[in-house]
1. Here distance in nm of label points 7 Å out along Cα→Cβ at positions 299 and 315 was calculated and came to 2.3; which of the structures 1, 2, 3 was it taken from?
2. Suppose FRET efficiency 1/(1 + (r/R0)^6) of positions 67 and 147 (r between Cβ atoms, R0 = 41 Å, to 0.05) works out to 0.20; of 1, 2, 3, which structure was it derived from?
Structure 1
Amino acid sequence: MNIAILGFGREGKSTLKFLKKSPSFKNAQISVLDKKTGKNYLKKLLNFDFVFRSPGVPYNLPEIQKAIKNGVKFSSATALFFDETKKRKNVKIIGITGTKGKGTTSTLLYKILKACGKPRTRASSLRGRNVLLAGNIGKSPLDLIPKLKNNSIIILELSSFQLQDLKKSPDIAIILNIFPDHMDSHKTFSEYINAKSSISKFQSPNSKVFYDATNKYSKLVALKGKGKKFPIDSQRFQYVSKMPGEHNLKNAAMAAAVALSLGCPKEKIAKTIKNFKGNEHRLELIRTIRVNPRRYPRISASIKFYNDSASTNPQTTIAAVNAFKEPKIVIMGGKDKGLDYSPLAKALKNSNTKLVILFGENKNKIKRQIAKSKAQIALVKDLKSAVNLAYKTAKSMLHASCFMIHVIFSPAAASFDMFKDYADRGKKFKELVKKLRH
């Protein structure tokens with residue numbers, strides 16, 4: 001059998017490692033197809049019987065569709081992992097998808113279930129169970145295989161690219177908010193929704209699907225399968241959280257609802273949520289600079305800097321600016337994904353945003369589409385210039401009348417025009433902020 005691994009990033013490398021160790025593929029000839037191996041790598045697909053596609057390679061590419069029509073079979077690391085879990089007894093897979101909030105919800109749910117699974121936890125049906133986390137959050141599910149045990153609970157963060165050709169659904173599906181994203185890779189919003197639908201489409205009546213009751217597309221995806229439906233409204237859940245923003249309360253409510261359904265004690269859930277500060281690059285407070293305003297020298301005012309580099313679309317930036325009532329400066333821009341930024345104008349107008357600083361490939365597009373925001377708009381050449389301008393402006397505002405300013409780096413765009421990825425972009429922002437002289 002001739003096998004190809006299409007895309008050789010983190011997941012592609014994990015797939016190769018797994019295939020080499022698997023008895024099922026010991027006689028297979030394995031090749032790697034990646035853009036780094038030559039620009040014509042996609043033309044070689046017809047030479048293989050089986051192809052494992054990495055999520056970074058769009059499923060709708062003409063070369064892939066042609067190969068499928070010619071009988072080439074496609075799979076993925078995620079599909080392989082689902083098959084492997086069947087070799088253990090009573091393994092439960094919890095899949096989490098949505099446009100944004102997947103990483104936060106996945107990590108929080110993982111921490112809750114780990115806390116409830118500790119041997120000394122009272123009145124918990126999860127006591128002693130092995131809880132693991134992987135998926136789009138940065139770890140290939142195949143890397144979990146050596147840690148798999150009977151009765152394990154696996155939490156998988158699943159993107160549209162991982163779900164698009166997956167013909168399996170998890171035991172418990174969690175569907176967060178859904179709105180347009182990745183329009184540079186998906187041909188239409190309908191295609192994007194259909195990709196997400198795999199998380200529930202193949203569920204049995206014994207499965208469960210939890211979805212955002214306030215999001216019509218989340219409900220639409222939930223209704224695709226036979227699993228028992230659980231609409232979740234965050235207004236019904238009252239938890240104390242260190243994470244700012246209503247969107248994070250929704251993430252916490254979803255994690256809590258699933259944990260409760262699995263028998264986790266309420267006090268364990270509440271304590272874990274209270275102590276959870278959120279994930280890196282998700283509205284992460286990185287520095288507070290104290291300033292004594294000239295007009296009020298005895299009063300200590302402050303500038304708070306937030307790193308929200310994981311924001312790659314307008315909706316997440318809307319959530320970020322709505323998280324704070326105080327005056328704010330927002331830094332945005334990056335690589336365009338074919339998204340509409342006009343909804344941002346209203347949010348900026350109503351959220352006490354005083355200045356929007358734009359940089360990156362799509363800065364002029366954003367400027368045009370948020371013109372009605374009435375916020376002052378400045379265009380700069382790079383992130384360093386943006387940080388310096390934000391700091392200078394924030395200090396001026398404090399000396400004039402304000403007592404707290406939030407500087408929020410929430411790009412609402414992809415990072416690949418100037419950075420390796422969103423994490424690299426966020427790291428650079430944090431470095432620049434920490435170098436600011438007070």
Structure 2
Amino acid sequence: MRKYIKESLKYLLRTRLFIHKYMDEIDAMYDMTPEELRRRNERRFLEIFRKVYFRSEYYRRLCLAKGVKSADEIQHLEDIIKLPILTKDMLKAHGKELLTRSKRGLMKNHTSGTTGTPLTVFQDWASVWREQAYFVCYRKRCGYNYGEPMVSLRGNLGRSDISLKVHVSNTLFLSSYNINEHTAMTYYQLIKQHHAKAIEGYPSSLYNLALVLHDKGLECHIPVAFTSSETLHDYQRMLIEKVFNTQIYDHYGTTERTIRLEESFDHDGYFEDPGYGIEEYYDDYVISTSLINDVFPLIRYKTTDCIVPKQDCFPLHSYDATIESIEGRAASNIVGKDGTRYSDAALTFIFKDVSNVRKAQFIQNELGKVTLNIVPDRDFKQSEQNIILSLIDEKMGLRNIDVDIQLINEAELKYTKRNKLALVISNL
């Protein structure tokens with residue numbers, strides 16, 4: 001009952017009554033030309049910058065150390081490069097000093113801490129409602145309207161409950177902790193009875209469910225699927241779309257709320273949600289500026305995200321794809337003896353080119369050495385291990401990385417506290 005009340009209140013506090021003005025604002029930005037959007041973003045950036053500059057002594061000191069002696073030196077969007085870069089360590093030590101108002105009444109979010117100590121992020125209701133409005137505006141363009149039947153596998157339920165239907169939101173929550181061959185029929189019947197218009201979840205959770213349903217010869221018919229919070233790999237997309245007879249739209253965002261990317265409507269890459277942030281892309285990190293949170297302003301915040309922009313891209317609309325791919329975080333890489341990094345996206349060949357691999361996970365505890373745990377299908381053969389080693393040699397070079405292949409059962413895979421399955425676990 002407590003979980004039911006919590007999810008009901010969470011939905012009610014994010015309904016159109018609270019977010020309609022933000023929806024109107026976002027819809028208007030979808031219709032802007034890139035130049036109109038740039039001018040709007042410039043105005044919003046200058047507004048947030050001046051607010052934090054005059055209200056945070058800590059931020060003024062950072063600016064002074066960078067050579068910015070007056071707020072008047074920042075007049076245009078191009079001036080953003082003059083400003084200091086914020087890091088996670090700086091926010092852990094001085095985050096409260098960035099606040100532009102009293103922290104009383106603010107909400108706290110925490111990063112997952114998968115790359116270290118969790119970070120506390122402060123939000124007011126305006127930023128929460130803006131965030132929700134972005135979800136509503138994007139999803140309606142994908143063919144789903146809030147209030148229509150939804151199935152959700154996002155870690156809301158633990159192992160003790162397999163399902164929870166929240167009537168006010170018309171959402172059927174399913175546990176991602178109980179998916180196995182014995183419960184496959186139960187999941188199938190619950191989904192079928194709900195007549196879902198959409199399904200959402202971590203890619204690994206939807207893939208796990210699709211896998212056990214496929215083993216039983218079962219299929220669902222759900223028009224739209226929304227994935228987020230993990231890198232979506234091609235092998236996952238293929239099986240999920242086949243088993244659920246669906247079309248996936250992937251979403252990428254962070255707890256810090258500085259960057260938000262959506263899969264384009266023609267599935268030709270990703271676009272930045274209009275008016276959400278200002279992004280500076282580099283080879284193995286991103287510097288981003290939030291335009292939705294002015295109580296905890298993150299201006300030029302550095303994250304270890306690996307995002308690949310399209311080359312020679314000249315968008316005509318605010319929602320045209322400008323991002324080629326999302327490679328994930330640096331923590332999702334394995335590192336060779338010579339320091340070369342291989343992203344999790346580059347390791348999915350194990351599913352594309354080798355038969356009878358149900359799941360796999362690379363674990364690295366030492367530079368140049370990796371354990372590859374494989375959950376084999378019934379027909380997996382020793383010869384396929386040799387194929388895997390040959391592919392690793394071809395793509396990475398066995399001279400550059402030592403590989404120990406272990407055949408394991410599914411229970412031995414390592415999941416996060418929220419039941420995410422990472423292809424790579426790096427303990428370097």
Structure 3
Amino acid sequence: MKDAFISRKYIIIALIVLASLILLSRLFVIQVVKDTYRLSADNNVLRYVTQYPARGLIYDRNKNLMVYNQAAYDIMVVPAQVTKIDTAEFCNLVGISATSFRDRMKAALSYSRRAPSVFLKQISAESYARLQEKMFLYPGFYVQPRTLRKYSKPIAGHILGYVSEVDESLVKKEPYYKSGDYIGKLGIEEAYEKYLRGQRGVKIYLVDVYSRIKGSYAEGRMDTVAVQGEDIISTVDMDLQEYGELLMRNKSGSIVALEPKTGEVLALVSSPNYDPNLLVGRVRSENFARLSADTAHLPLFNRALQAKYPPGSTFKPINGLIGLQEKVITPSTLFGCNNGYLFVKCHSHSSPLDLIHGISNSCNSYFCQTYRRILENPVYPTIEAAYTKWKEYLNEFGFGKKLGIEFTNELTGLVPSPAYFDKYYGKNRWKALTVISMAIGQGEIETTPLQMANMTA
């Protein structure tokens with residue numbers, strides 16, 4: 001019995017010692033190793049300030065600066081730290097009404113009592129200077145430096161795009177973004193977002209009860225440095241773009257200029273357009289709403305990529321090339337023209353014509369007859385098969401599909417499939433003459449200005 005009692009005694013002592021060692025080791029980890037626990041405990045006197053990186057600059061092909069950054073300041077608030085303050089003086093300093101102050105505080109409280117949120121976006125440098133002198137009077141408020149985009153000229157809005165605040169659906173979907181972050185929308189700003197945005201940093205400050213910064217926490221060892229975004233050199237020639245926009249002033253349409261050897265976009269004009277600087281700053285939302293509401297001119301609509309037009313006579317050489325490839329015509333093939341072909345009219349000119357003169361005279365009759373030979377080619381068992389082959393040629397020229405420009409708002413245009421005509425006219429109830437208008441770039445076919453420029457280049 002005595003031996004059993006001694007044995008149990010040592011077991012109990014051993015368990016106590018083991019438990020103590022475990023507790024001591026955890027205490028060591030919490031207090032010494034895992035400094036983040038200590039930061040959480042001290043959160044009431046620490047301020048985590050996001051360091052937003054400068055967004056990358058955008059240049060044209062000749063290294064002319066197109067987009068740069070300018071300083072801006074957001075007023076942040078931590079509702080739990082706000083005490084009784086002189087709201088009238090505060091509102092006067094930042095240029096808002098008492099009603100606006102209450103609404104903004106209500107929104108901040110609904111977001112979080114202890115987490116910082118944006119109280120007022122993008123105050124001017126002058127307002128920032130006035131406020132900074134008296135910031136100690138307003139516990140719970142602090143200023144967050146930001147940068148805004150600035151566009152060197154009021155051109156190229158459809159190429160450059162713009163930057164706006166992320167919406168909550170994107171915050172939930174993309175881990176990188178947080179509420180209040182900015183993201184590129186449309187154009188180069190969107191296409192190269194992951195390169196332009198850079199990497200956020202954070203600074204941790206010690207703050208007194210008056211919301212005054214007393215210094216860096218842990219001598220800055222816990223801080224991370226913001227990494228500036230990468231600069232982008234675009235293929236655009238800014239002078240050519242500006243000239244194109246001048247030519248299209250007070251007109252509706254598009255100009256696209258490509259480098260024939262590489263396909264690089266030198267200019268992409270859509271008119272009417274807009275000054276990209278309108279979509280910057282606190283008035284961005286108002287200006288965007290106004291531009292969106294302009295249904296008469298549609299300045300936000302990128303006609304170069306989104307407008308679909310019948311290509312008209314510019315399409316005739318394509319059918320000539322397909323006719324040559326399919327061996328239904330040769331360069332010397334002659335077709336007569338008596339002011340048109342059946343119900344397709346044409347203007348007066350000499351007749352008959354070969355291919356070169358058919359193109360130079362823009363003869364409707366010549367290309368209607370060429371197109372009919374393509375679709376009635378006896379090599380193919382049916383009109384649908386011949387038409388499908390013709391459609392494949394058009395796809396190779398870049399019609400009826402996206403060309404792969406980086407912009408997300410590019411459309412495909414339209415080259416109808418046989419099923420399209422089956423649905424409209426009935427199965428096996430259409431023939432070459434039914435769709436003869438496409439011989440001259442009319443009828444159902446639709447192309448974008450970018451596609452036509454690509455074909456020509």
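Laboratory data are not the source of any read-out in this text; all were calculated from the coordinates shown. Just so we're clear, the structure is a prediction, and the values are computed from it rather than from any experiment. Cβ atoms are built from the backbone, for glycine too; each structure is taken alone.
1. Working through the options, I get structure 2.
2. 2
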